[in-house]
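Input: structures, listed below.
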Structure I
Amino acid sequence: MVVVVIGAFAPLLAALTLIGRQRGWQGIKSFFRRAIDFQIQPVYWVTAFLLPLAIHLISHYLALALGLEVARTLFPEEIAISPILLAIPYFFLMLLIGGGQEEFGWRGYAQEPLQKKYGPIPASLGIGLVWGVWHLPLWFMAGDLHSAYSFLAFVIMTMSISLIYTWIYNASGKKLLAVIVFHAMNNTAAPLLPFLHAIEGKPETAYWVYAGVNLFFGILFAVLLVKRSQPIKKEILVS
């Protein structure tokens, strides 16, 4: 558990360390001020909250349609509270310590310089690959659920969904809070509309469905990223 907690905050700690070395405390303060900016257009709030639910809804029912076993919910059913209500405090947990905090490193620090140098799509795929490989130790930890599904499928997912993160980040005007919410909602939707069955010792075959759905949406948002970059290139050529 200690290793998992350290790993969960590693991207944030790495970003703060590098910013501190480059720009000192003022740079760190500026970084957090920019990150926690609530002035986001409504369309990106809606995207951040609802798109993860759509991806998991499709994955859940597509897996069932294909005859694969998935749980009805991964929230404790013995608690006499609706899973939808349990998802609300769970979202805030995911926002602060369950995934949302990673975005300070991935999109908050790494995204901008990488996409300036290589373009948004290569930057997205590179971050997605590092993000996936960074989780690899979880496949070797006894009792962790990750080992029940394919690591390759997981990396396909992280690289694909990274394209969506990049679109939200760029289209919203570099609003990091939008992608933090998107990340937290993805992790909240997973137990609410599961693509897993969570039966110990049984392979999680349906994870490939989730990876495939993310690949589809990743390609869709890659097209949107290309279209978004075209006007910028035209302006450069004209000027």
Structure II
Amino acid sequence: MLFAAESGQTVIDENLANSWVVMQEFSHVYEGTAFDGKNGAGIAEYDCAGYDHAVRFKADADASIARVVFEILKHGQGADLILEVRDGFNPDGSAIGSLLRYMVLPKEFIPTSKGYFSIPVDISDLVSGAYYWLIVKKGGDADHHFHLHGETVQDSLYPTYQRAGESGAWTAENAIHFNVYNGETGNLLHGIYGCNAVTWLEWEGDLILRACRYLPPASGFSGGVRQIKTYQWSGEILKRGVI
């Protein structure tokens, strides 16, 4: 039970607290190998404060997707990037499709210099050869937002669309840079724990430089735990972790 201490602070009964200590599922996501994506020399920026963006990819024979990378940049204090993976989406507005995965990239972790940044997905039951969609939800305002980057022309192999509202048809736009990966090779990059608690690991050679941890709140996605730990090394000896 819950009871009030003399100080007025709420205290949790030990038996109740122990009942909350349970094992949780987890998955590990590695660098892997890119099986689809659009790259190029284009430096176009895409407005993510006013528009949702939809990008199509094709599942390969492995029929899974471990992670997604976008070329991205934070402006001001940034905004959380909300990524949806959907099946059956139609850009004519007739169908939003089935939601396969919903992930959050906290604004605190988005780089301030343009570069490719990874978001774990971990879906293992796709259909080989089928098309799926990455939906990046709009967020932020004119001063604090993030930009996706890409080309100044469209690409029929990687159709991309945008929409400002919550209903109606989407408008075709130029190709956004992205890659999708699967496989268990290379360094460990992410851990997904329980209900979308996520860790990002950043490496330099064989050493972990930084770990970012996001633990969502009880409801929604705003707030929660958003911590960055920087590792300090002496040669190959780990000395400390600083938050």
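Readers should treat all values here as calculations from the given coordinates under stated rules, not as data from a laboratory. Not measured: the values here are computed from a predicted model. Cβ atoms are built from the backbone, for glycine too; each structure is taken alone.
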For relative contact order in percent (Cα under 8 Å, 6 or more apart), which structure out of I, II has the highest calculated value? I
Figure out for me which of the structures I, II the number 18.8 belongs to, where Kirkwood radius over Cα pairs in Å was derived from the coordinates. I
Label whose coordinates, when distance in nm of label points 7 Å out along Cα→Cβ at positions 40 and 104 is calculated, return 1.7 (choices I, II): I
Value -500 of helix-only ellipticity at 222 nm (-39500 (n - 2.57) for each DSSP H run of 4 or more, over all residues; to 500) was derived from the coordinates of, among I, II, structure II
